[in-house]
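As structure tokens, here come the structures.
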Structure 1
Amino acid sequence: MELNSNISAVITGGASGLGAATARKLASYGVKVALFDLNAEKGEALAQELGGVFCQVNVTDDASVDAGFEKARAAIGQERILINCAGTGNAIKTASRDKNTGEISHFPLDKFNLIIQINLVGTFRCIAKSAAGMMTLEPIDGERGAIVNTASVAAEDGQIGQAAYSASKGGVVGMTLPIARDLSRELIRVNTILPGIFNTPLLQGAPEAVKQALGAQVPHPARLGNPEEYASLAAEMCRNGYFNGEDVRLDGAIRMAPR
């Protein structure tokens, strides 16, 4: 798919981090962008910078997602690209013993479910609704659209406390191929990126020494990933018409240790 001003894109989690970098990358090709996010201040500012549209969207809520797509499509037209970057995580052991009191507790199921609802169900919700919209379009050069999802290396080597996060991201990986197959006759491609340790807002508040220590764990290059590197791969997944049904690690060859 040629990236140009005739193409529209929706980026979830588009107000910051990987999503914002990808929005900037696509906009640099002239693509019209809509940003889905909860952070209105950052989202509105970036949308204004890129000449796009901001939609305040909660990916766990059907009505919110529907309203977001309606607003985006009214402003920039039916999207041919969907980039799913909205997500979050937590760190809680499945069951644990308090070192001081010996009290035993387990992972609160509501907190487990929240991560699944945001990262996995929220991603699928946006895919399904976007794909249905893409199916109304006439193909360009043999395709109607391209979808890129964000998983994590934790999908394959999750660390201690990451049961919910790893399950959610593993689910994104697991559904990539069947969704690509579901949509193949409709000429819509689906791929997923598994980022390693990236310099996103989650880490930007950490001390520099902590960032350097994390970066040193990466075999090569021994540093944190830059959001622009994620954006570059996301753009290539959209451009390259033979890229389909793939889950690709983007991690500098790191394999996460247990902790």
Structure 2
Amino acid sequence: MKESPLGKNVRPSSKYDPSLLFTVKRHHYKTVFYGYDIWRAYELSWLDPKGKPNVGILEIVYPFDTESMIESKSLKLYLNGLGYTRFESQKDLANTIKKDLEMALAPKWLTLKIIQTKDLKDHTWASQIKGVCIDDIDAEIVHYKRDAKLLRVGDNYTEEILYSNLLKTNCPITLQPDWGSVIIKYRGYKIDHASLLKYIVSYRKYKGFSERCCEQMFVDISTKCRPDYLLVTCRYTRRGGIDINPVRCSEEITPDATTNWRLSRQ
């Protein structure tokens, strides 16, 4: 991480430079899970063949099991350079970004699309979460450091979707806060809602990249509650013009309309 631009004053690039992309090694867990990461960059700009700027939203989806992941500030610096670069077409731009990301990550697969502002009227993102919000539970909370021992389960078997908009974690390098929502879909013995709320709030001082935080939640809930099926997704709000949305599941899962959506806070 000493070579990472994160937490440093870095001069924005004014030219296309794929070497700006910096990767961070993923953490490995004993618990088995599947999933992928959805990244959306809202500050994408490039020049057409005549030098006229275009703007759009870049969406990247790639699997959880790459050896490394892209560091978000490096992606922002890389995209800044594209703002001064001429491309023959939007397809040419997309192919260039995809090639550079595949070179950096060596993923089994990677999907990428660019949404221009003129196309937003035809592009729908769900703004509401389906499920039970646990934020209004009247609970005494005293733990602000991650504590999996807070989780409790009952005797009744159920299947439900629970969510909270009170997620806060912290960048492990800059200590800047990361805000978001967490959605938990499971099948198994009923998780006590108050205990789950306390557990989520206990991440307020936790230091970890977005993907690591989501994976840690998955591991803790899997270990303590032992559901037969579990899906955990964290929908982080934008920082540096990028929102990060890790999805982790106990079964193999592919991106589709049921998991690839944007919340109103994003």
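Can you spot which of 1, 2 the value 12.2 was calculated from, given it is mean count of other Cβ atoms within 10 Å over residues 91-98? Only structure 1 yields this read-out.
When distance in nm of label points 7 Å out along Cα→Cβ at positions 43 and 187 is computed for each of 1, 2, the one that comes out at 4.3 is 2. Which of 1, 2 yields 0.95 for FRET efficiency 1/(1 + (r/R0)^6) of positions 179 and 251 (r between Cβ atoms, R0 = 35 Å, to 0.05), as computed? That value comes from structure 1.
When helix-only ellipticity at 222 nm (-39500 (n - 2.57) for each DSSP H run of 4 or more, over all residues; to 500) is computed for each of 1, 2, which one produces -12500? Before the final figure, lay out the partial values.
Numbers: 1: -12500; 2: -6000.
Of the options listed, only 1 reproduces it.
Given a value of 17.0, 57 for Rg and Dmax of the Cα atoms in Å, for residues 59-138 alone, calculated from one of 1, 2, which structure does it belong to? Please report the intermediate quantities before stating the final value.
On the way: 1: 18.6, 64; 2: 17.0, 57.
Value 17.0, 57 for Rg and Dmax of the Cα atoms in Å, for residues 59-138 alone corresponds to 2 out of 1, 2.
Among candidates 1, 2, the computation of percent of Cα pairs over 27 Å apart, for residues 107-234 alone that gave 27 used structure 2.
Coordinate-derived values only; no laboratory data. Every value quoted in this text rests on a predicted model; they were computed, and no experiment measured them. Cβ atoms are built from the backbone, for glycine too; each structure is taken alone.
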